[in-house]
Structure I
């Protein structure tokens, strides 16, 4: 299984906003930090806002913020919300023309595997993605100024 770039970017946006904390972020800032397309990121941000993951505030003092705490954002739910096509093989779809479908066991096996994939993701939240590496994420994403006290006291990243 391969997650789409849309899901990947959605995860990145949420990680960035979680690390940034209460400070507002811009699409340009996030795009620059990850060196990804601003235009594509605009679609991702619009979708995350529409689905209630973030708050997008317009205007001069606008920006992006997480709408929920990182502990309340399930990775499984996010992937389900951002992946449009979870059909692993042709027989998962309505336009199935595979001749062996009536006798094939592949579909139930893959369906079980997909359930297991989501069962694992459902055990984790955005907060789990941050963990003790949060101070390193701050440095790798070049986030300044730092607003969280635990990040302010973190030792510098060494190469």
Structure II
């Protein structure tokens, strides 16, 4: 269940608040292949199962940008802001990929509100999302997502 804020102004007082965690999802080879088709990135470490088995990761891995794109799936599972005219994905401040996601791995997102400030017509929140890999001490992705919640 997402953390619910009654309006954009309520987010201003939540800096430092942890928003919880999403459900686990499996990043299977089919998802990786579909991402490769969508982006044109068919590098062997992502799509050639046989070659990747003897490669540096012992199997195929998800594209870093696929892992980043999953944060867009996770965000509405983490936060809901009510009484707004619209939410706008304003971009990201920083993205890191500390650990690869092997095909078949399960990942989930956790998040906290890193900062929030008034902007014309609403508030702008920086939400730090960490994509965890089940059974791994290192995360797959850490991103500072910038979202505007307009009144």
Structure III
């Protein structure tokens, strides 16, 4: 089964990327894999404190994921998978794509502010020619209706 890989983070544009991935998966018989990356600088504390922070970060990600997963299951009939990795986001995204041969498309949300589309879109599109899968960039200000029309 072809999976759409979508990145779960704290950005606003993440929502439209999640919606798009779920709708495309539902319409094409595919799956959704949700990847969240915990940056290493969150744990540069004493060992005990770092472990507690790591556990809290994972719990926060799982709660955030469950909100999207419930919507995907209830509204789109798609049961997403959650993958949590630790490290720098771009190398971890690439590593996940290489680790799972069922991933067929990377779905990213583009920010709408004047600063640009966001760091993931900027960094990954610079290296798009060397990626083993295509990237779909979903504009952050598309409405639900517009997303439904294009998926």
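All of the numbers you see were taken from the coordinates with simple rules; none came from a lab. Not measured: the values here are computed from a predicted model. Cβ atoms are built from the backbone, for glycine too; each structure is taken alone.
One of I, II, III was used to compute distance in nm of label points 7 Å out along Cα→Cβ at positions 1 and 105, and the result was 2.1. Which label is that?
Numbers: I: 2.1; II: 3.1; III: 1.6.
Of the structures listed, the value fits I.
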Here mean count of other Cβ atoms within 10 Å over residues 17-24 was calculated and came to 26.1; which of the structures I, II, III was it taken from? III
